[in-house]
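Every number in this text was worked out from the coordinates using simple rules, so none of it is lab data. Computed from a predicted structure; not experimentally measured. Cβ atoms are built from the backbone, for glycine too; each structure is taken alone.
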Structure P
Amino acid sequence: MKVLCCGEALIDMIPSGEDFRPLPGGAVFNTAIALGRLGVATGMLTGLSRDLFGRRLAAALAESGVDTGPVVLSDRPTTLAFVTLRDGQAEYVFYDEHSAGRMLRPSDVPALPEAEALFFGGISLAVEPGADTYAGLLRQAGDRLVMIDPNIRPGFIADRAVYVARIERMLARADIVKVSDADLDWLYPGEAPEGQVARIQALGAGAVIVTRGSEGAVCRLAGGAEVSVPAERVAVVDTVGAGDTFNAGVLASLSEQGLLTRSAVRGLGVEKMRTAMAFGARVAAVTVSRAGANPPWRAEV
């Protein structure tokens, strides 16, 4: 496979009138689904429940062409995320105690499957024991390209110091880091954006992409050059899955350009990264134009 996505799969409870509609979701799940729909050979490593919701998540992965071979099954419950929309912006309340995803342990996944690139992110990097399991998997990355999107949910983090120490160790190994401006302000409060990005690169990270909602995205490459792309102008229904789809678009474009390697990304030039980011913005625009995390198929872009 080209990309192995490592992290959470859950059910988003999306507002529907006075009730909620259950839809497959989760930051890493959304990125895997988007990659599969864009035609990239993708697999997902996660903990899934054998319950009704877990079976629905597994089916959704398969329907989008994602390899579910690395999935670890258990009888624990599926994580639920209740979504509140405020002016189209999503806010979340998670129910995750003792879930199939959260309780993933190193003994469940003794070795990483073959893949050219690894993607990590989301709430799976915030809660133990799963967070430590994924950190351990990253140490097996070898020469694979690594992209990380911490997608920080502060209400999910019980111990800030523990979380920051673990995520900084992981970011130090990342060839591409994608963060939102809100992520940066939480990690390094009170600092200017350029200083925040410099701190991540000082850890050892390569390219750092910062998404800024309707203001588009900017990237500082490993060599220090900067690239920016505007957001696509569309009528926004909600922002659920927007950043996750952007990640998939960037990886899909790099794959199409033959650049899905550590050395290629570490030496990437401005125009090639601009191409990748512009494609990420284009596919994210389709996702925000419809309800829930529903990334586009390649023919829709």
Structure Q
Amino acid sequence: MTYTTLISTAQLQALQASGQPYMVFDCSFDLANPAAGRQQYTQAHIPGAVYADLDQHLSARHGAPGKDGQVHTAQTDQPASGGRHPLPSRERFAQWLSSVGFRNDMQAVVYDRQGCNFCGRLWWMLKWAGHDAVAVLDGGLQTWTALGGATSQGTEPAHFQSNFALHDSLRQLVSADEVEQGLAQAGHQTLIDARAPARYRGEVEPMDLVAGHIPGALNRPFTDNIALDGRFKPKELLRAEFEALLQDHDPATVVHQCGSGVSALPNLIAMEIAGFAPTKLFAGSWSEWCSNPARPVAKS
């Protein structure tokens, strides 16, 4: 069986016993303390899980300046987006997947401890790489352990190198220029901003140089998708909430964004759980948008 959005604890346990090839990824992270995610992984993780670090594996790595003060292309990845967490190239991402032994015939399962805030990035990136068999462990590690799932400590043995092959992207990436062009075309795009309301309104900005939001963007904090038990809200409730947010906007025009393209993804995944067709991602998000002072900024 293939899982493409969510997988429950019981379903993952059945997958583990089935003999079907799969790989589990722990994506736990803390923006305020980047080392904390790996520490959490070392303390407890699903047996066999590979650690996927937001900064090291799921973002572009920029080369350090050489003795001449210049950054040389041989030292750096060529990002696929801008912003504070630029996407790596699809080729660099495929190299990392191959290095941890992930294969095209495997089911991927991703989880974190932060309400899908970080594992959603790897879920989307695998779809972007053309791999559909990837699912979020609903409720993350907390639900897994609460329902009796086993955990391991320390590190895991390294996997043999594989040769993960890229295929046509299954999800669409939107650039800052495309978003800017969309502002001038009525009905062409509907931006959904996943940041907290105070950041969206421009009252505070702890991460970026400019406060505010992209003109016309709707606000839905990514945390609104998660129920009190830590799992995604039911399909029917999510659909009703997105319909109320969108009103007369066409769901097919939705482009998701946040501060740096990471926490936008729980909204994107929630829309798919709710039965909407796949929507687009502006991965550079607010951090890329506001880096150009010529781009318009709204506050409200």
- prompt: Out of P, Q, which structure matches -10000 when helix-only ellipticity at 222 nm (-39500 (n - 2.57) for each DSSP H run of 4 or more, over all residues; to 500) is calculated?
  reply: P
- prompt: Which of P, Q yields 11.5 for mean count of other Cβ atoms within 10 Å over residues 148-155, as computed?
  reply: Q
message: To test your reading of the models, identify which of P, Q gives 30.0 for mean count of other Cβ atoms within 10 Å over residues 4-11 when calculated.
response: P
- prompt: Taking Rg and Dmax of the Cα atoms in Å from the coordinates of each of P, Q, which one would give 19.0, 58?
  reply: Q
- prompt: For which of P, Q does distance in nm of label points 7 Å out along Cα→Cβ at positions 84 and 108, calculated from the coordinates, equal 3.0?
  reply: P
query: Comparing structures P, Q by relative contact order in percent (Cα under 8 Å, 6 or more apart), which one has the largest value?
result: Q
